[in-house]
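What follows are several structures.
Readers should treat all values here as calculations from the given coordinates under stated rules, not as data from a laboratory. This one's a predicted model, so the numbers in the text were calculated from it and none came from an experiment.
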Structure P
Amino acid sequence: MIRVASDVGGTFTDNLAYDEQAMTMTIAKVATTPDNRAVGTVDGLRKALALQGKEGGDVGYVGHGMTTTTNAVIQRTGARIAFLTNQGFRDLLLIGRQDRPSLFDISMVREPPLVEREDCYTVAGRMDATGSEIVPLDEVALYELGAKLAHSDIQGVAICFLHAYANPAHERRAKQILEAMLPGRAICISTEILAEFREYERASTVVLNTYLVPTINQYLASLIELLGPGAGCLGAPKNCPIMVMEGSGGLMTVDGARARPVHTVLSGPAGGVVASAHVAGLARIDDIVTMDMGGTSTDISLVLAGRPQVTRRGALERIPVRVPVIDINAIGAGGGSLAWIDGGGALRVGPMSAESIPGPACYMRGGTRPTVTDANLLLGRFGPDTKLGGFLSLNIDAARKAVEEHIAKPLDLDVTDAAAGILRVAHATMVRGIRVVSVARGHDPRGLTLVPFGGAGPMHGSPVARDLGIPRVMVPPTPGILCALGMLVSNLRHDFSETHIGPFDDSIYDGVSSALARMRAEAEDALARDGVPTERRSFAFWIEMRYVGQSYELAVPLSATDRAAWNALPPAFHREHESRYGHHDPRAPLEVVSIGVTARGLIDAPKLPRPPAGGVTPPGEALIGTRRIFFESVQSSRAGWSDCRVWQREKLLAGNVIAGPAVIEEVSSTTVLYPGDVARVDDVGCLVIDTRNAR
């Protein structure tokens, strides 16, 4: 069977095809097609299959990661929807929380909600915090609202009632009425997306989900059509499973993605983190910080003890997303990030990006502004014959003109110094981003391994690691398509959660235990619908706890649902609190806030191709030339031009050692070794770079 996977980025779409029997993998990068990203996906998959002499009919599995939902939120191109809540709470989305980016900035303007105020409606009816009905639901008003919306261009309705987590009866009835009156439109209730307290976060999440349903339905319909049989299509069998990457690092079915598209936010970057953790595990490296540098941004995340860090308090464009997502810090420093000069005369890089169209100036697609890619080309990191992704030629004259006109002349610099300055600013932005997920959370980066990937990541790994004191950099095989690899090594995932507020004592044990048992049964049903055999199912339980009086809680794993596991929770919570905040109080009373079950359908991860063994000295055919490269000053190393050997990564053998300065090229990415770096090819095929000899 052939497994294929694709990851749609802002500039490139990355694709791979893996033959399970031959254990061979082929990759293809193509330009992202903004008008319909499914077109680029199918084109790239077709090319990856052709490299193995295969066709769409040989495909038995498709994994897909995308930026469709993320971009819809960032660019505000989702559907026009309505919001329905309790009478008196029409402005719930507008009021939000009291926290704001700048506490004392009186000119600060909040990000507007995804629903216009004129599209926010209320209806009488109320439950209390115990789930008891205080005011009956006004069904007459609901029918009147349905009749009004039926004659509007509203494409969906998000419903969030107070205390629905304790009793969802009113939400379910409202959905039943509106679905009957608004056929074909998305009607989403909060308790089917997030059955927890805190009405603003619950409302924000269901609104985001409803906002994305029409967009994801249109996109996935196009993707499925192009993947199947027919002229111009991939030709995959009709019954071929198609799995979509979740932001949590798990997989979901196409039907699941259509119903709960909010779970696909940060889908693509999550795949890269999962794949990084998988490859690092094969290389026997446990604690890593990932640096996924693509065309538009750099996504940074922490993996500890082999596990990606998952949070349930994510946000996108300051919009709360209360579903499990891998904790990713996205910064505007990608290969296509624009370099510019601010009003004070300082050189800046990002967050604006040239994206795929018009792209960096050197792409010759209409872009005229300088980018990080243009700077890398001017400094020799790319050669005159380099083809990005194996197909895209670069024009150095266009890059020089852009940097000279927009950066060098205004700052009275020569072009080389201006290009080096662009890289230094970009590196400083990445360093700050890594400190956010490491130092700011109590983790010393000097004890981590930096894993740069993406099309541009390995070019910048060494200087970023040096600035942070990270002694080791690991560049995984085929780093430019690592996010796509994540779709092949991830498990199916379902998350269930409920609010259960009460003191941590025996009085709530029976209720919590029975609720977890019920949720596990729901999880079993979900995996059964996905076709996961019983022996391939895995379940994890967790309890969110806090000290009495605290506003927010910490999730603590629960090893089982028996009394012994329950009694082990307090010391586990104290340890987690100490690790996260630097203090704990074993005498303070605790309370339970929420409980949950994570269900996984385990897959057999493919065995990655490994390089043949070789000696310390790389084979002669791996050396493909020399190139003159400019290295900006890093730590004690001086700035200047160096003559560097250029190696072809595909021809390197396990055990080979390469000393910097040097360049190691491959189809999906380019790795740059700075002076003093020493790279070794391990038995997995990773480039493990020691940066401690920097001079």
Structure Q
Amino acid sequence: MSDYDEFIASKAFEDVRSGFEPGAINPKLFEFQQAIVRWALRRGRAAIFANTGMGKTAMQMEWADCVVEHTGKPVLVVAPLAVAKQSVGEAAKFDISAQYVREQPSASFAEILVTNYEMLDKFDMSKFAGIVLDESSIIKNRDGKTRKQIIESCQRIPYRLSCTATPSPNDYMELGNQAEFLGVMGMNEMLAMFFTHDGGDTSKWRLKGHGERKFWEWMATWAVTITKPSDIGYSNEGYDLPPLRMHEHMVKSPESEHSLFADIAQTLTERRKAKKDTMESRAAAVAGLCNGNDDQWLVWCHTNDESALLAKSIDGAVEVKGSDSIDHKESSMQGFSDGSVRVLVSKPSICGFGMNWQNCHNQAFVGLDDSYEQMYQAIRRCWRFGQTKPVDVHIITAEALGAIKSNIQRKEKQMEQMQLRMVEHMQEAMQREIKGAELTRDDYNRKAYEGSDFTIHNADCVHLAREIPDNSIGYTVFSPPFASLYTYSNSDYDMGNSKDDTQFYEQFRYLVAEMLRITKPGRLLSFHCMNLPTSKQNDGYIGIRDFRGDLIKMFQESGWIYHSEVCIWKDPVTAMQRTKALGLLHKTIRKDSAMSRQGIPDYLVTMRKPGENDDPISHTHDDFPVQLWQKYASPVWMDINPSRTLNYRDGRDDDDERHICPLQLDVIERALELWSKPGDLVFSPFTGIGSEGFCAVKMGRKFIGSELKESYYELAIRNIESAYNTTIDMFSEETA
């Protein structure tokens, strides 16, 4: 492997293992559970996203037991209220000793301690070798200060395990919380790498099209996601869920009594009013269901008024509120577990996480709110592996609350798609991690097309440059990329797929050195670029980065001579309309002109290889009159037509985050006319859709270029071939 290939390999996500090779795993665990525990121990810091009923508690307690045995130091398991005591009982089934505590023991200890999130501030994290966050998705429901405290206080604990049934189905940011807790990657770094923000007051971060696959590959390095054992290559025997039967009961809204149809509440205020107006009728419907038999029921509400009314209306109901004491909450939830409580009334945010209530198969929601995750978790208290009866879930809603129902249905589809994508994308990597299967790689397959006077390679530019003979290129012209992850592809060879400027420049230096080697002595290279605006969301400040200056310095450090440059005027009005840049908006002048700035021009920077040019580029007076030279010699070109470019539309992929910006043909033609001559071999390492090759061939030069993206490569071939047929209009009608 060459130094360059080693560098490319280093761009892949680092597979950092901070754990240990475990000994024998508890034989009472199923085979797939044992495999997951071994994997998590080898990793040291890992996440288990296992569907409800898959034995998540047993796996995390065995993980903790192995860490205690390996280190001789204690492990803290943090769980939701009442789930903590349940975890101690579950551990005992597997001959694992664990103790429930509400504060750190005063004496030294080396065992598994289990507590709940409310008590976390009573423990000194420096005393623990490991920590387990059970139902770890709960941390996203904490306020920002508490969530930050949990994450930061655990950073020095060497072994960390994050466990939850499913990540939040409609919020990728939850995965950022998990990664940050484990010390895999910070939230801001994750957002910058895999997500994009389209701007606007209501827009949100979304996963980049070309970044999706890389995102899930990264996830698979630290998390295992299973909905059933076969997801990681094991048998599903014994893991078939009973039917889930959803029943919707619609009560009338007061206004519907005076009109044919009730108005659907849309705003938050309208929804609150609709809930208040229909509370009594919805509670009565739930009470009718629960009082109609002697079965156990879980009744879910969303407000304190609903909770009180339900507890009053249902025979034998026990109410659990947020303001209740911890003892009351624990005893009520344990009572429901052992059957001494027939009906439990609470909010999903209080009792909807972690509990194993397969003893119950009836649930009722007195209404819906917009949190599908809470509803999903609440249903899963009963509908989980180990349940022997069909689970009936009754949803009581009102006509006026239709918007909430549609929102829940939308989020349900999102969750299903997200789970499917997680498993599909991570399955191969998980099987490699857990079962030792080989991971297939799909490094790019090189292709080449040879025309009459040109050759295009579908290849990495450094690989191609290293194959070009010394001192053979007469002129090079191109537009370099810059660090902008997953904009046009997800290949590690793509220089744009660099996590930061340092990584981009390190890769680009390989190309700069090769281009110096292959260029004829005394001949030139030109790159077209612009300085880059910065933003608060990506850079922490609004300003401009001197990309042009950084490139010039890099070329000089590699041995090139800074030869010349020309500034290319760009219309600031067009830039303002396209980018909505704060500094270009007229309202900024009125608000604070200290934030106003000029538009950002393009530059054509030309570098020269040291040495004498043994093949001079000469022009006759007729070919290059004084007036033309004076125009080209101007340090600013004001007359470049920004819309005279090759048509790029056929080369765009659906996953591309930006339109390609082909170099204007006016710029290429002037550069070729000035600094090359007929018969010269012209090179472009970033051929794109073939603009440089098109002009070179049309002007009697020969051309060689590389393009990594296959759709651009195919379009470049068609575009350059068209240079032989001047009757075809290849130009775009829009500004690039």
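Taking Kirkwood radius over Cα pairs in Å, for residues 74-337 alone as the quantity of interest, name the structure among P, Q where it is greatest.
Q
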Exercise. If helix-only ellipticity at 222 nm (-39500 (n - 2.57) for each DSSP H run of 4 or more, over all residues; to 500) is computed to be -9000, which of P, Q is the source?
Worked result: P
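So if we calculate Kirkwood radius over Cα pairs in Å for every structure here (P, Q), which label has the highest result?
Between P, Q, the highest calculated value is found for Q.
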